[in-house]
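Here, each number is a calculation from the coordinates, and none is a lab measurement. Just so it is clear, the model here is predicted, and its values are computed rather than measured. Cβ atoms are built from the backbone, for glycine too; each structure is taken alone.
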Structure 1
Amino acid sequence: MKFSIIIANYNYERYVGKAIDSALAVRWPDVEVIVVDDGSKDQSRQVIAAYGDRVIPVFQENAGQLTACNVGYAKATGDWIIFLDADDLIDPSIAEEVARVATPRTSKVQFQMERIDGDGQPTGSRFPIYAPLPTPEKVKDWAIRLSTYPTPPGSGNVYARAFLDRIFPLDNACGDFSDSAMVTAAPFFGDVVTVDKPLVKYRIHGGNDSNLFAKEGLFAREVARGHSKFLYAQRIAKAAGIDIPDANFRRSLHVLQHRIPSVTLSPKLHPLPWDSKYQLLKDTIRSTVGFDAMAPKRRLVLFVWSLLTLLAPKPIARKLIQKRFSH
């Protein structure tokens, strides 16, 4: 088994060296580290070049994360692929854990992620919370029935090349972020295996894409991203002989948590014309009752949060949303 670790970097000179160091520290006899700098305007290229032949560097004009990941994948020769965000860190044992649990049917091995601050200090929280712990069969069932399943974002996943070869090179059918297509397609092309321990450190800082209060309209962006992922899942599933009804999109409790702030805070930017607070109230009841991919206690908390946010005056609703999405 050979592992390829692909790091797509843009203007992360402060962090990319630490990400590379963590990749080079992975305990496995056959690992390659590919670093694609996507036209950075800071000192990232100098940081990457300093590693010499310890990494495979690619320096390109700015073309976006999706293109950078396609370029990195074209360079990769590993049987298992990790797309490590340039501001994240991976544990030295990650390859050993994959080798321990993977089978010929595995499309993806996923882990928990531990949150750290900009200086690398733990914040005391980790995600996703796998309760119940997903089996490959349940992951596929949830992907079909609920249009989602418990999964970490990019760095928290290790993919089988046999799976990725079926969807690469990626286009923007599933949005502009590479992990969207990979996470969405994985249950339809093999088994998604879950390891319930944090083997990736997810760095929280002001420049995170997950900072949804950085500017207006980011909740609307997340809703549009979620809908694109659903349409992509429908297409992938259909090719596998599985029909996913349109109504299943409204059963996703994960997307609902972005639909509510989008309609509440920026209704003119909301990308779903059929959405309304009345529709969201109905979907809140439907999704929290039937969303068995999440523990009942957590569903109850989200049910109460959803109702209060939808029914409260906008200033109070904004505070509830800020409380929910603060790291």
Structure 2
Amino acid sequence: MSRAITFSEYGAPEVLRPAEVPLPEPGPGQVRIRVRAASVNPLDLKIRSGAMAGAFPVRFPMVPGLDAAGVVDAAGENAGAAVGDAVLGATVGGSYAAYALLQEPVAKPAALSWEVAASLVTVGRTAARVLGELGVRAGTTLLVHGAGGSVGILAVQLAAARGLTVVATAGEHDLERVTALGATAVRYGDGWPQRVRDAAPRKVDYVLDASGAGVLADSVALTGDSARVVTIADMSAAEHGVRFSAGTAPAAPAGQGGRGGRVEDPLPELARTAAAGTLTLPVWRTYPLDEAAAAHADLEAHRNHGKTVLLP
């Protein structure tokens, strides 16, 4: 048996409870890890509350969590890692547990902390995927909404490293941090479109919305083309002709490699650059595994300023 967090009904954070669950066994291509860190993502909260029941139906009791980092203690046939390897990746069957399964383990560089390793998986792949879908190019201008969040923080850095001019909207308390990452930071709130126009040295070419703050109509107006705007957070995307980007697989932009087909996983390179200190992903706070409900409550109340991580 394995220690884990489960929930048996949709509801508030209090539905998350410690439990003993069967030790997961790795299948072909899978590894089982002794979890050293598990990331808490906003999607975890939506699944737990039932807000995503239509898109992510669950079978109770469920072990929540998408991402983890740890040490391999068992490997299935043709697995991508061996017993004793330090790895990170997306879990199969949940990450809020002492042991978890990874389908596509990625080697963890020794210099990368367990907390950051677990935190990089979903948000890193998401940031890289959306930049690919937009087809951003050096010498153009990208506007990032929600730049104080984890996807936004990584998107700002990845775009700046590719030679883009980045303008980013953020809350007052995040402006200094976003500026330090290579963007021109613009305060959220009434009048933000004009502040963006004033801050951008030229026309805004692309927009990544990671905020879901009702910014799509003005974002389309700034670019002049709804195809140049992608959101990961606003369910009204279709009303504005904007693409809603979801999933975990990196995709090539339409017209650059075909029809958005699968491309190389960015996670290994993200892990290497984070280990080298050239990519930053702040970890706000860690919690013992049994305090998962408190971690969810703090994230739901927007108390965090960086990633939240569970330590089994």
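A value of 23.8 was derived for mean count of other Cβ atoms within 10 Å over residues 177-184; which structure in 1, 2 was it taken from?
Corresponding structure: 1.
Taking 13, 43, 34, 10, 0 as the value of P(r) over Cα pairs in 10 Å bins from 0, in percent, for residues 73-168 alone derived from one of the structures shown (1, 2), identify that structure.
1
Where is mean count of other Cβ atoms within 10 Å over residues 25-32 largest, in which of 1, 2?
Sorting by mean count of other Cβ atoms within 10 Å over residues 25-32 in descending order puts 2 first.
I have -12500 for helix-only ellipticity at 222 nm (-39500 (n - 2.57) for each DSSP H run of 4 or more, over all residues; to 500), calculated from one of the structures 1, 2. Which structure is it?
1
I have 58, 38, 35 for Cα extents along the principal axes in Å, calculated from one of the structures 1, 2. Which structure is it?
2
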